[in-house]
Structure P
Amino acid sequence: MDRGHRTVAHTADVRIEAWAPDRDGCLAEAVAALVATFADTDGVPATGETTFELPVGDDDELLVGLLDEVIFRLETEGTLPLVTEAQPADGGLRVRWRTVDADAVELVGAVPKAVSLHALRFDRDATGWRCAVTVDV
């Protein structure tokens, strides 16, 4: 199974889907999908790096927490992740982002406000991990 993500048509909000052979890869693709809904980062070099940990939680909580962190950092620091590396850490998640200032990218869509829990999906099937998330804009 390859890694990837896409945006799915959704009334008034944005719906993203992501997939990868492993859970952490799927989480990274979900971050890329979220950023792609509102920013064109193609060819933009990373100018910063940050690491953080998400607390213990089930897979759904880690997915929502990670996407919420994208929105939080955009609002408070004006930064966006270009590359995401995630790995398990004591029941939680250790994340490393290579980042860029939001001013350095072209905004191409509505900036997300929150991650919705409605119709959230994050699970493993015979081919790998998949998630689907609705984002309020």
Structure Q
Amino acid sequence: MTIPISDLEGATDEVVDTLAQRGIRDNVQLIKAAATPALRKELARLCGCENADILHLANRSDLARVRGISGVYSDLLEIAGVVTVKELASRRADQLFAKINETNERDKLTTKPPTQSMVQNWIAQAKALPPILSY
């Protein structure tokens, strides 16, 4: 799924503008531009931010490749301890579903949490996605 960088949690106007000046406007373009630690370091330098900020945006961008994960669902996953596609692919659906519900009950992020079948589908998609980011 392709989403604008401005829709990613943590994307400041300055970073969005700097990336746009380099032709990087959506999550797929960002993943490719931030695929390696060296590329992320250079993007952070160009954007005037920390490497961790670019890594956070790259991970959010990568998770957005999974159909159905964006916005509040991305937030739920992050708070539940899943920040990468690789981590998502390694999870058990029943345990992750329980953790997401526990997280949502505590933090009240959405009135419509994902169903267990949605979580199962996300995990299946994550397993099928080719890796792009290296760490």
Structure R
Amino acid sequence: DAEPLYIQALEMTKRLLGDEHPSVATSLNNLAALYDSQGRYSEAEPLYIQALTMRKHFLGDEHPSVATSLNNLAELYRSQGRYSDAEPLYIQSLDMIKRLLGDKHPAVATCLNNLALLYDSQGRYSEAEPLYIQALTM
């Protein structure tokens, strides 16, 4: 039921604001998240990449929305077991969020938790545990 609504929202956003607008990136990201949640990874990945590219173009390389897009793409790769693709994106997202929002921001805890989950998925428990604890403490 959700897919046609996300597609309609994307089309409407493009029609009303044009193809080159930050809101289009948000609509692309939302549709990608739906596909990701359904395990439709091959459909989600190009949308996440397009949203990331657009956000970098409109907002610059150093923006919280860019960090969110990096994290979303990393989550997709983790879901697929593409751990070596996911790890640098998680780290880049975490570093960016810390720089832009500060070490105490709730988004830092989310990034720490996601990176810990990646390490946990790989059996890298000694690396995951301190990140989980740090995220939980925050």
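The numbers here are math on the coordinates, done by the rules we state, and not lab data. The shown structure was predicted, so the numbers you read here are calculated from the model rather than taken from an experiment. Cβ atoms are built from the backbone, for glycine too; each structure is taken alone.
Which one of P, Q, R has Cα extents along the principal axes in Å, as calculated from the coordinates, equal to 41, 29, 21?
Q
From which structure (P, Q, R) was helix-only ellipticity at 222 nm (-39500 (n - 2.57) for each DSSP H run of 4 or more, over all residues; to 500) calculated, if the value obtained is -18000?
Traced to structure Q.
Consider the structures P, Q, R: one of them gives 26 for relative contact order in percent (Cα under 8 Å, 6 or more apart) as calculated from the coordinates. Say which.
Working through the options, I get structure Q.
Match the computed value 3.2 of distance in nm of label points 7 Å out along Cα→Cβ at positions 83 and 115 to one of the structures P, Q, R, and report its label.
The read-out was computed on structure Q.
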